[in-house]
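A.B. asks: Next up: some structures, all given as structure tokens.
Only the coordinates and a few stated rules stand behind these numbers; no lab work does. This structure is a prediction, so every number in the text was calculated from the model and none was measured. Cβ atoms are built from the backbone, for glycine too; each structure is taken alone.
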Structure I
Amino acid sequence: MDRQEIIENLASAQTLPWRTLRFCLDHPAVSQPVFLSLLQNAAHGRPLDAFEQRAFYYGVHVLGATQCQPAFKPLCMLLKRDPGRSHKLLGDAIAETVPNVLMALGKNEAQSLWEGVCEPSYGTTIPDCFLQAWAFEMLNGRLSRTEAENRLKTLPDLTCIPSDSVFWAAWMATISHLGLARLVPVVNNCLETGRICYPSDAVNEEDYRAFLTDLEEASEANGDPVWQEKKGYVPLSLFPECIRDIHDLAPWPTCTDLSVHVGKAAEDTQVPGHDESG
């Protein structure tokens, strides 16, 4: 496949474009330049046509799964500089799978990841996205416990993220997953003083109970890769069992209109062993 075929196949598929994705994963020397170009254009504010926008969505995940390190900086640039466009291009994947893309690309990039945590203008999902990838760095020994503790401790005083933001539930979860028991008084103080609205839709009593339970569990288990995967701390890999979820999170309802413009039937794209009729 060449660049045009990759983009058209991904953009026009009415079902999951597994055959093209499989090609892209198996031939990163071919696919990475295609998707890096789209990512660079998006990060620098250059327009993407309708085909490119849809190919971009899959491409970001391919870049993560193939651990294309040059994709890290432009992806961070896009998320930080243009949250609106990021949401348009990536949709709900920002909360669900883009953290895992950043985990795959952001090895030894804890500082850049932390910068994405602290900016309130990004909304809620983008700081949370960066926070998960940042925590992954500590869980894998690339960020000291002391530094992680200090940054999380001071975050409520350094950021203007509103007290009723659901981000604070993610902050508490990160503290518990990292096993930072010394920060329990900090969490309690935030809840008691109103820095975090509690109980509320942002942080409720169930969240607090989960915080304490996860904290106790993490002290014994957070070095275990199986535990990390259970909690979502795993670099993205496009295995058949997760590829449908990525497809279902795509920020568009149907690709039928594009397949007509391509002038050919949408690609036969079933994942091996999966029925795409539904």
Structure II
Amino acid sequence: MNDKPKVNPNEISDHIQEIKYTGFTKIKKFLNTDLISRLLELIHQNYKGYKDLKNVSPNQALDKYIYHLQFIDPFFIQILSRSNILEILNPFLNDPYYRKIPDNLPNYTLAYYNARSSIAPLDLHMDSHIPFLGDHLLSMQIFISLNGQSKKNGATIVVPGSHLTNNYAYRKRTLNSQLIIDCDPGDAIIIDSRLWHGALENKSKADRWSLVATFKPWWLKQNYDPIRGISEDIFSKLNDNEKALLGLLSLPPLDETEKVSTKEGYEGLLGSMKEYRERRIHE
């Protein structure tokens, strides 16, 4: 991929510290206009206007979604994996005892990855499922704004420091401490998923597309099945690091005859998705 998105290397440690103390950080101009245009083109090509999906929330029924971007085009993965933005997540999500992947590379996985254009307001909530204290997290999210966001079109709201309260979010309350995060197109936000966050109503009714990528430690379940979801075409365009991010190095085995440890190194990767599917069928 030419013209890779990039975080200023001199600012990575500052972003890490900001997440530790406030629960979030904003990266300005992570994507340039050419990359934004390409992503919006892919979104417009692939938006289906889903109807009658199962288990959707009232908000999801109103908003526009494209689910599982990792199965649509490798470009969605590569704007993250082939930049240095994941270096900000590594201290929080990497398992220091994984050992089978170099320490400076992610051993955590992509849990889910959607594009969203919201209309309805979203109450304050947390995405870690439970509140807890500590520096090792259960999930983190990267939001990348493609159209820009403001109070008028439904900006993200956060409560700085709420990730350290050890409490669930006050869902129906407007807090004096909540902050509206304005973004220009191409800006990115990274949050500790314990952070109380939500979104304002999109009163403009115009599209407000964002990419939302959630990452979790390798030992937590992903929200998709990589074996059934990854096509041969996508697989052939991924490097080893990207295959690991999609969970292909932490697949559960049938039993101990396949492997004893769930985690593997790059040498454990198979040559095609056909091999993965055949192995599952034979089991």
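A.B. asks: Quick check for you: by FRET efficiency 1/(1 + (r/R0)^6) of positions 181 and 229 (r between Cβ atoms, R0 = 35 Å, to 0.05), which of I, II is greatest?
C.D. replies: Biggest value here belongs to I.
A.B. asks: For FRET efficiency 1/(1 + (r/R0)^6) of positions 157 and 245 (r between Cβ atoms, R0 = 30 Å, to 0.05), which structure out of I, II has the highest calculated value?
C.D. replies: Largest value of FRET efficiency 1/(1 + (r/R0)^6) of positions 157 and 245 (r between Cβ atoms, R0 = 30 Å, to 0.05): II.
A.B. asks: When relative contact order in percent (Cα under 8 Å, 6 or more apart) is calculated, the result is 28; to which of the structures I, II does this value belong?
C.D. replies: For relative contact order in percent (Cα under 8 Å, 6 or more apart), the value 28 is produced by structure I.
A.B. asks: One of I, II was used to compute Rg/Rh (Cα atoms, Kirkwood Rh), and the answer was 1.00. Which one was it?
C.D. replies: I
A.B. asks: Assuming -6000 is helix-only ellipticity at 222 nm (-39500 (n - 2.57) for each DSSP H run of 4 or more, over all residues; to 500) as calculated from a single structure, say which of I, II it is.
C.D. replies: II
A.B. asks: Same structure, new question: One of I, II was used to compute log10 I(q)/I(0) by the Debye sum over Cα atoms at q = 0.10, 0.13, 0.16 Å⁻¹, for residues 109-204 alone, and the answer was -0.26, -0.44, -0.67. Which one was it?
C.D. replies: The structure behind it is II.
A.B. asks: To test your reading of the models, identify which of I, II gives 0.30 for FRET efficiency 1/(1 + (r/R0)^6) of positions 37 and 141 (r between Cβ atoms, R0 = 30 Å, to 0.05) when calculated.
C.D. replies: Derived from I, not from the others.
A.B. asks: To test your reading of the models, identify which of I, II gives 0.05 for FRET efficiency 1/(1 + (r/R0)^6) of positions 13 and 189 (r between Cβ atoms, R0 = 30 Å, to 0.05) when calculated.
C.D. replies: Among I, II, the structure yielding 0.05 for FRET efficiency 1/(1 + (r/R0)^6) of positions 13 and 189 (r between Cβ atoms, R0 = 30 Å, to 0.05) is I.
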